[in-house]
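Heads up, there are several structures right after this.
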Structure 1
Amino acid sequence: MINIKRLTTSDADFGARLDALLAFESAQDASVEQTVAAILADVKTRGDAALIEYTRRFDGLRATSMAELELSQNELQAALAGLPADQRQALEAAAERVRSYHERQTLESWQYVDDGADACGTLLGQKVTPLDRVGLYVPGGKASYPSSVLMNAIPARVAGVAELIMVVPTPAGEHNPLVLAAAALAGVDRVFTIGGAQAVAALAYGTQTVPQVDKIVGPGNAYVAAAKRRVFGVVGIDMVAGPSEILVICDGHTEPDWVAMDLFSQAEHDELAQSILICPDAVYIERVAASLEKLLPTMPRQQVIRAALENRGALIEVRDLDEACRIANRIAPEHLELSLADADAWVAKIRHAGAIFIGRYTSESLGDYCAGPNHVLPTSGSARFSSPLGVYDFQKRTSLIRVSPAGSRILGRIAATLAHGEGLPAHARSAEYRVDG
């Protein structure tokens, strides 16, 4: 029996129980933080020597030089060429769909001349430029995700990033051909077989061999997440993601096995993942519960799925679909499935979600791999104020201002008045020189 929580909105304590369900303890393990701080400082000081030492210690590699920890373009292309035909075709199809979607996100530079009565031809605008160099962290070994390579590298390339540096741990020298093939398809420039906090440090500070990047993106374990938090400010980061989440709103007419497997799809990530079903039909909720019990023994990762469902999963009965949407906005899930008749009509009700999967045939797993939109999404309720990874995360905006002599006399008086009011006389004098000049 799966001891998944059952909640009903008509219960007096529903709000408190929902808050408890959503609570996620993100406090950092002191030992992890201490270890990461030491590794970052060591790599910053000793560079390549520290990287080689940590890679030998943690990944069991016998490398003596950084040359042994960098893969060539020939090796990446060989991995792509060596894939079985079906895998290569699937990877290429996914890459093309991801590229096509993200090409629509590109920001553009713009400018205009403010020709109002008090503007005197002042030019104002925005210049959009790509980052120079980005670091991609890719999990390695058993946890290998070629889809993450595509989702992180392709938007960066579309944005115009000049150089992509990928790091991927290879415990005991275990290379994942799909990951390397994805790097070849996405146009990654350099690949280093290093991982953990030491790889994050190398990207953030640079070493004799690994170039310093402007931003680090990509998922990792607790040590990688802690390292990304610590180097933020020296470099940019995408986000520090929490456990994966899926919320399914169903009207009670989708095949129960489909919904059960959708809940499994996120629960199999790890024991802290969150899978929630919201439905106004109590009988249907029981049918899904029965499907969970029936299908769980068929899952290779059934222990992980069970733990996730019992730790943070829930089946929630609501009064109607409007209430379901209100609760969904309160949760602000990473992935939201609208498994409904006329699902498009309900999209307008959703304000907070990382990605919305519309209709019974739109499984969340399609978004993970090949639909096109990015699968790097805000978690832990941060969809209330955050967005999916996209081209815009690899571009920056610079403001443009050009003021004519006549314009400086008009704007200078305004600026000087405000500067005096703030007690900043040098600011005021700087503007006044041009008013009187």
Structure 2
Amino acid sequence: MNSVSVIKGHIVFTDSASEFTIIENGYIVSENGSIIDVCDSLPEKYHGIDVTDYGDSLIIPGFYDLHNHAGQYLQCGTGMNKELLDWLQDYTYKLEKDLADPEYAHRVYSRYVEDLCKYGTLGACAFATSSTVGTECLFEEFKKIGIRGFVGKVNMDCNAPDFIIEEAQKSLEGTRYLVEKYKDEPLVRPIITPRFAPTSTREALKMLGEMAVANGLPVQSHLSENRAEIEWVRELFPEYANYASVYAGNQLFGDTPTLMAHGVYLTEEEVEMCRNGNVYLVHCPDSNINVRSGIAPVKEFLNRGLKVGLGSDIAGGHKIQMNEAIVRAVQSSKILAVDKPDAQLSLSEAFYMATVTGGGFFGRMGKLKRDYQLDALVIDDDPLYKERYSLEDRLEKFLYIGDDRWIAARYVGGKLLKPG
């Protein structure tokens, strides 16, 4: 029983997307990081084990950010008047070039990973840059802070400035080096990361797909974010029926677990390809608004059985906080609901996307129930709120107006992370 631990508080999570599950004054019993019991009174067999009692605080799952660009973190809140392709050329590529310097990369990435943890993101899928050395720095910063991650060296060998692209074979060699070095890490692992189809040659896409399948590695990229981007893909790859088919034709679309960010303008065929494959769409509402891409019909995707998670998509998204992404997903769906009332997401659906769907990409995470990993946040809100509002209302308040000061504790795999 030495490896068994118990925490106590008001437990709130989503077992299904349609509603919150609430256990007042509940106990979570974990062993070696895995939850073995959740109950409203502690069974006798656990008596004698020290209980960490969080009193009237909420215990909720941690957040999982399925799409963001660590290499753009300093750029957050900059160039927000630009559309996507201009924004990349005018701001992004120059910053990413500088992150090839390992000293600078460590400075930037340490801030990025610390802030993920600070605001309650306990797992993140991150694009680094095309620099192998810089990407290695990002892996090390994830390891240092102790949260979960999938980290990708960005593969791009065309249609971008010369100072940021690499010849396809060199790019693949760097990726292979990182895969071999980090493939057995328990918390942070490699992910194959073609930036997006237009910045990859056919040769690069083919080799990346072969590497993903041969090594059982997940894939992350972008799909149908912007109308100009979609037209560019059509011009570059006329032999493919649609944007998704460019990836699918190169074993990069569901042959292994796949994250595709955005999906704002999917065709009917692409929706079916996502639904039938091992593909997660990642909704990034802040980014879609900021770079004027549009609003994805997320509720429709959920109703059709697609797996949809949430991403901050920094720096297209201007804030790293996933509670903000949850709120913005609901808000942007309300805009669509002006004309289509059934387009509106509920808060529980958006929360489910950020916890259960996101956690599912990492493994058994995102729910506070038996056989899930104990990845959790303890939310200690204002006594005035505690006096007046229900547990569900208090969670809603945290999601809408809370920040890191409301998070009293963070657990990853049952381990209490040290503050700061």
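Which structure, out of 1, 2, was helix-only ellipticity at 222 nm (-39500 (n - 2.57) for each DSSP H run of 4 or more, over all residues; to 500) derived from, given a value of -14000?
That value comes from structure 1.
Which of the displayed structures (1, 2) returns the greatest value of mean projected area of the Cα convex hull in nm², for residues 36-107 alone on calculation?
Details: 1: 8.4; 2: 9.8.
Going through 1, 2 one by one, mean projected area of the Cα convex hull in nm², for residues 36-107 alone peaks for structure 2.
Out of 1, 2, which has the highest value for distance in nm of label points 7 Å out along Cα→Cβ at positions 68 and 340?
Between 1, 2, the highest calculated value is found for 1.
One of 1, 2 was used to calculate log10 I(q)/I(0) by the Debye sum over Cα atoms at q = 0.10, 0.16, 0.20, 0.22 Å⁻¹, for residues 132-267 alone, giving -0.32, -0.80, -1.19, -1.36; which?
2
Where is FRET efficiency 1/(1 + (r/R0)^6) of positions 124 and 228 (r between Cβ atoms, R0 = 30 Å, to 0.05) largest, in which of 1, 2? Intermediate values should be presented prior to the final figure.
Details: 1: 0.25; 2: 0.60.
Across 1, 2, FRET efficiency 1/(1 + (r/R0)^6) of positions 124 and 228 (r between Cβ atoms, R0 = 30 Å, to 0.05) peaks for 2.
Once mean count of other Cβ atoms within 10 Å over residues 60-67 is calculated for all of 1, 2, which comes out largest?
2
From 1, 2, which structure was log10 I(q)/I(0) by the Debye sum over Cα atoms at q = 0.12, 0.14 Å⁻¹, for residues 188-355 alone = -0.51, -0.70 calculated on?
Of the options listed, only 2 reproduces it.
Identify the structure, out of 1, 2, from whose coordinates P(r) over Cα pairs in 10 Å bins from 0, in percent was calculated to give 4, 18, 24, 22, 17, 10, 4, 1, 0. Each step should come with its number before you reach the end.
On the way: 1: 4, 18, 24, 22, 17, 10, 4, 1, 0; 2: 5, 23, 33, 25, 11, 3, 0.
The structure behind it is 1.
Throughout, read-outs are computed from the coordinates displayed, never taken from laboratory work. Model, not experiment: these values are computed from the prediction. Cβ atoms are built from the backbone, for glycine too; each structure is taken alone.
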